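What follows is a group of structures, each given as structure tokens.
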Structure 1
Amino acid sequence: MNELTNNSITKVIDTLRGRDINAQYWHSGGGIFGIMIWLPDGKSIFWGAPDGTWCYDYNAADGDHISSGFTDIPCERFDPLVLSQAITGSVQVASS
């Protein structure tokens, strides 16, 4: 992950936090970086780009997988606003 991507992820997290979404920078320790969203009910949504485009995993509070999805947003040189909107949409769906 390059400096530009790290800065863009930070901008996404700042935008999400400004929308009262509990977003945190996440690093697997194995080279995968992303954004972890913790929902008030204990569920989580992890956004990452292990295969070159941003995707998400939605998990129950006990860690069981609920669903996942993919986007066409590239992991390198992405628009932070576009990713912020996609993440916000996933949080709204998960919270409804």
Structure 2
Amino acid sequence: MIITILMVLFVILLLVLGWFFWSHRNSTFLGVDTAANKEVSALLKLSSILLLAVAILGIIAIALQNKQLELVTLLAACVVLTIFSISFTKYNQQ
């Protein structure tokens, strides 16, 4: 039961983060003008779409009560956010 509650909170966090990335793809994000920097804008757009897809996968996992699919959801979100962080750091240093 506690795992289901934590997964619901995690999926809500993914949805909020995906929406936040999507809403900032053409404005300022962490001091970077994404309207002028198209690479960061594209990175935010791709990351938001992937996070929303992972959130949908998490909703399916919660509905099916499938622990393996919940684990895949957690790992996929970690991979997406790690790649986003590394890529954003690379673009931010240029």
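Just so it is clear, none of the values below were taken in a lab; they were calculated from the coordinates. Predicted model, so just to flag it, every value in this text is computed and none were measured. Cβ atoms are built from the backbone, for glycine too; each structure is taken alone.
Which structure, out of 1, 2, was relative contact order in percent (Cα under 8 Å, 6 or more apart) calculated from, if the result is 30?
Working through the options, I get structure 2.
Determine which structure produced the value 13 for percent of Cα pairs over 24 Å apart, calculated from the coordinates; the candidates are 1, 2.
1
For the read-out helix-only ellipticity at 222 nm (-39500 (n - 2.57) for each DSSP H run of 4 or more, over all residues; to 500), a value of -28500 was computed from one structure; give its label from 1, 2. Walk me through the numbers on the way to the answer.
On the way: 1: -11000; 2: -28500.
Corresponding structure: 2.
Suppose distance in nm of label points 7 Å out along Cα→Cβ at positions 15 and 47 works out to 2.1; of 1, 2, which structure was it derived from?
This figure was derived from 2.
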